[in-house]
Structures are given as C-alpha cells and as structure tokens.
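> Structures are listed in the sections that come next.
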Structure I
Amino acid sequence: SLHHISDKFSALKEFLRVTTEKGLIIIFELTPEGVHVVRQRIPSHPEAINPDDFTKNLSVIKKVKKSKYLNAFIYKKE
C-alpha cells in the first residue's frame, strides 16, 4: 500500500527501475469503504491514495482491478 510510504514518487521510480521489461508493479489501495472498515480496528490508519497522482510523469501502462474494499493498480513499463 503506497499510502504507507512517505516519498511516493521516488518509491514508484525505484519500483520501475528494478522491474524487468515484462514485469508488473501491483499496488493495492483501500477504497473509502475499505478505509472505514480498517479504521474500526485501527482508528489512526491513514487515508488511501490514488497511485495515479504519482505516476503522471512516468512512462507506464495502467490497469485497475476494483473491488468493494480494495483496488489493485497494475502498472507496466511502456
């Protein structure tokens, strides 16, 4: 979950650097409903983020698999 990393853009650049040409980067982020469920047990849990906010200047192809509580953002190098 990218929302636990302080320097998200640098982390994403490093993920891309070490990923092979055919490799994938998969980031799981909670949905607003998922955050609500987690905060029932961990009230201080941070808000989820949208990884797309940090990939705008990176050469990636994206797919998103959505579910009720969790979304999977799948990135591949262009």
Structure II
Amino acid sequence: MDMATRDEVLERWRARGFHGGLWTDPPGRVWEDFVHDDDELLMVLEGELELTLAGKTLVPRIGEEIEIPAGVVHTVRN
C-alpha cells in the first residue's frame, strides 16, 4: 500500500463526512474509556498504539484506518 500524505488522508475523510486532526502523544500516554457522540476514524502515521475497542485489542499498522462507532467505549495506549 502506498502511504498517503496527511493532507490526502484528511481530504478523503472530508469527502466521507469526517473532519480530521493530528494528535501527537508522548510514549506511555493512555486515553482510557473514551466515548464519542460521533463515529471516529483513527490512523497511525508513525509509531505504535494499542486500541481496545468493544472488548477486542487491536494494534493497527501504520496507514491502517480504524473506524470507532459512536457510543463505543474505547481505550488508546501509546
């Protein structure tokens, strides 16, 4: 898979009705038991993270898109 630039990813997401932002977290950062009112897309651009979503633990690859449905509790560990 060719790696898209951040701007290309954001443009594709906008076309699907999402808006985007860039978060950079220090190693060891944990966002625990988050719930959003809207669907959320997540993509790792560099580094690693672990995502617990609906009881399943995922380790997305760089460039892999993960959709987190609205109302689903999730935890992200960097």
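> On relative contact order in percent (Cα under 8 Å, 6 or more apart), which of the structures labelled I, II is highest? Provide the component values of the computation, followed by the final result.
Numbers: I: 39; II: 35.
Result for relative contact order in percent (Cα under 8 Å, 6 or more apart) over I, II: largest is I.
> May I pose another question? Which structure, out of I, II, was helix-only ellipticity at 222 nm (-39500 (n - 2.57) for each DSSP H run of 4 or more, over all residues; to 500) calculated from, if the result is -8000? Working shown, then result.
Working: I: -8000; II: -4000.
Label of the originating structure: I.
> Out of I, II, which has the highest value for distance in nm of label points 7 Å out along Cα→Cβ at positions 28 and 60? Before the final figure, lay out each step's value.
Details: I: 1.7; II: 2.5.
When distance in nm of label points 7 Å out along Cα→Cβ at positions 28 and 60 is computed for each of I, II, structure II gives the biggest number.
> Give the label, chosen from I, II, of the structure having the highest value of Rg/Rh (Cα atoms, Kirkwood Rh).
Values: I: 1.00; II: 0.94.
Going through I, II one by one, Rg/Rh (Cα atoms, Kirkwood Rh) peaks for structure I.
> Moving on to the next point. Quick one: distance in nm of label points 7 Å out along Cα→Cβ at positions 4 and 20 came out at 0.6 when computed from one of I, II, so which one is it?
This value belongs to structure II.
> Next question, about the same structure. Compare distance in nm of label points 7 Å out along Cα→Cβ at positions 12 and 68 across structures I, II and report the one with the greatest value. Don't skip to the end; give the middle numbers.
On the way: I: 2.9; II: 2.0.
Result for distance in nm of label points 7 Å out along Cα→Cβ at positions 12 and 68 over I, II: largest is I.
None of the figures in this text is laboratory data; all of them are computed from the coordinates on show. Since this is a predicted model, take the numbers as computed values, not measurements. Cβ atoms are built from the backbone, for glycine too; each structure is taken alone.
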